[in-house]
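Student: Have a look at these structures, which come just after this line.
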Structure I
């Protein structure tokens with residue numbers, strides 16, 4: 001399990017579809033009003049309930065936890081997103097007000113453009129399904145690998161785009177519901 005303040009840039013969100021809230025995906029805080037996530041997670045959602053600063057999202061009184069509900073239309077999906085090709089699966093959720101950053105809620109530090117991310121240790125985290133969606137944030141270590149190695153390991157038949165980033169799991173894997181969440185490398189700064 002993650003510890004409080006371990007992943008202050010991580011969010012989880014439920015989506016409302018046909019008046020029913022469903023646990024859904026993760027996201028990454030990249031600005032005072034902006035969450036980066038996966039486009040396929042938002043398809044058909046009417047409202048989004050976002051958990052900030054949470055480790056155990058079942059405990060609404062958890063220190064540092066905040067919940068914000070945003071309406072449909074508060075997100076932008078990449079115009080060339082294509083589920084069939086799994087390309088451009090990226091979206092931004094726009095918040096109605098600025099987040100107040102503190103020790104529990106912080107933006108991720110984004111990498112420099114064109115920086116190489118091969119053979120680096122990284123962490124993926126989220127509240128995805130283990131046997132059902134979990135209440136507490138989980139994480140595992142992964143290693144970034146070259147696109148060539150990725151094609152061999154995962155036996156991709158589809159076109160592999162040069163800007164994709166591939167990871168090889170270590171002892172554990174990501175789960176359904178972790179989509180949209182962060183892949184984080186340790187920042188040497």
Structure II
């Protein structure tokens with residue numbers, strides 16, 4: 001953590017590596033991780049990555065933190081079907097469509113991004129926690145089929161109708177501050 005690391009060259013030889021945490025460093029090139037297929041937990045928050053395509057083959061990943069990593073495109077994550085926890089906060093992401101097939105996701109966070117469309121989440125039936133605070137969300141109706149959702153963090157968005165949330169039977173925590181809500185039967 002915060003060790004001033006700029007390169008991870010050499011890590012490619014740690015073929016049995018299962019967890020890696022490189023938070024708050026200056027790593028930009030993830031290519032040494034490409035063949036480390038035993039990794040299940042990866043925490044790379046606070047690195048100026050921009051490109052995460054080297055992670056596309058890490059099919060055993062279950063937990064990944066990419067907070068504040070300058071990424072704009074989550075397409076390389078589309079095939080990481082074992083992911084259960086994904087944190088993408090504080091990035092310039094606008095489109096989460098590539099995440100639509102991540103059917104094992106239980107926790108998804110993309111707070112402080114430019115995401116406006118929640119439709120790609122409509123079939124993520126295992127999702128229990130969603131954080132989309134301080135984004136561009138205006139329509140929460142794509143969440144209506146996600147009956148396992150227990151926590152939804154949506155403060156500082158552009159939501160006016162929260163009635164779709166009333167259809168979520170297990171919802172126990174909802175945050176909606178700083179909205180212009182006109183319909184509120186939750």
Structure III
């Protein structure tokens with residue numbers, strides 16, 4: 001392949017789509033529970049749960065369950081006649097630490113967002129990757145994760161309202177406008 005052809009391929013890659021994602025800027029008004037739902041006009045978002053568990057049998061555990069959505073619309077060409085096959089990549093992480101035995105377990109999944117394999121709803125709080133999921137019903141969050149010989153099923157209900165990080169929920173990640181994320185936490189679940 002000639003140098004000119006290589007440069008042409010690179011240019012097509014960067015100019016493949018005119019789609020531009022929104023960026024996090026000051027002034028957002030949060031609205032809960034709607035802000036738990038997916039925001040597909042932003043490139044990256046995540047739903048992250050960590051905590052400590054004590055079982056009725058005396059077990060003590062630490063856990064982490066995270067779902068990620070990475071937007072790909074800015075990297076794909078498409079038209080009304082032939083839209084892209086998928087617009088998002090979804091990843092999920094699950095970790096469990098047994099505090100008594102000092103054992104650590106980690107599992108992950110990655111799927112493209114088509115054929116209902118993975119996704120995040122925009123009209124309700126429901127994020128999934130295969131059979132792993134987190135969803136909101138009334139004021140509670142339900143986590144369902146099962147992988148091989150381990151399962152985690154939790155009903156978590158916030159005892160406090162959401163806490164906004166940074167400046168009114170804008171968490172700056174670097175210098176310049178848009179190098180930030182909207183960020184909040186639910187503590188005391």
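Student: Ranked on relative contact order in percent (Cα under 8 Å, 6 or more apart), which label among I, II, III comes first with the largest value?
Tutor: On the way: I: 26; II: 12; III: 17.
Looking at the calculated values, the largest one is I.
Student: Rg/Rh (Cα atoms, Kirkwood Rh) computed as 1.01: which structure among I, II, III?
Tutor: On the way: I: 0.95; II: 1.01; III: 1.04.
Corresponding structure: II.
Student: If you don't mind, there's one more thing I want to ask. If we compute mean count of other Cβ atoms within 10 Å over residues 50-57 for structures I, II, III, which one ends up with the highest value?
Tutor: Values: I: 22.9; II: 16.5; III: 9.5.
When mean count of other Cβ atoms within 10 Å over residues 50-57 is calculated for I, II, III, structure I comes out on top.
Student: Name the one structure among I, II, III that P(r) over Cα pairs in 10 Å bins from 0, in percent, for residues 74-153 alone of 12, 25, 48, 15, 1 was derived from.
Tutor: Here the read-out was taken from I.
Bear in mind these aren't lab numbers, they're just calculated from the coordinates by the rules spelled out. Keep in mind the model is a prediction, meaning the values are calculated, not measured. Cβ atoms are built from the backbone, for glycine too; each structure is taken alone.
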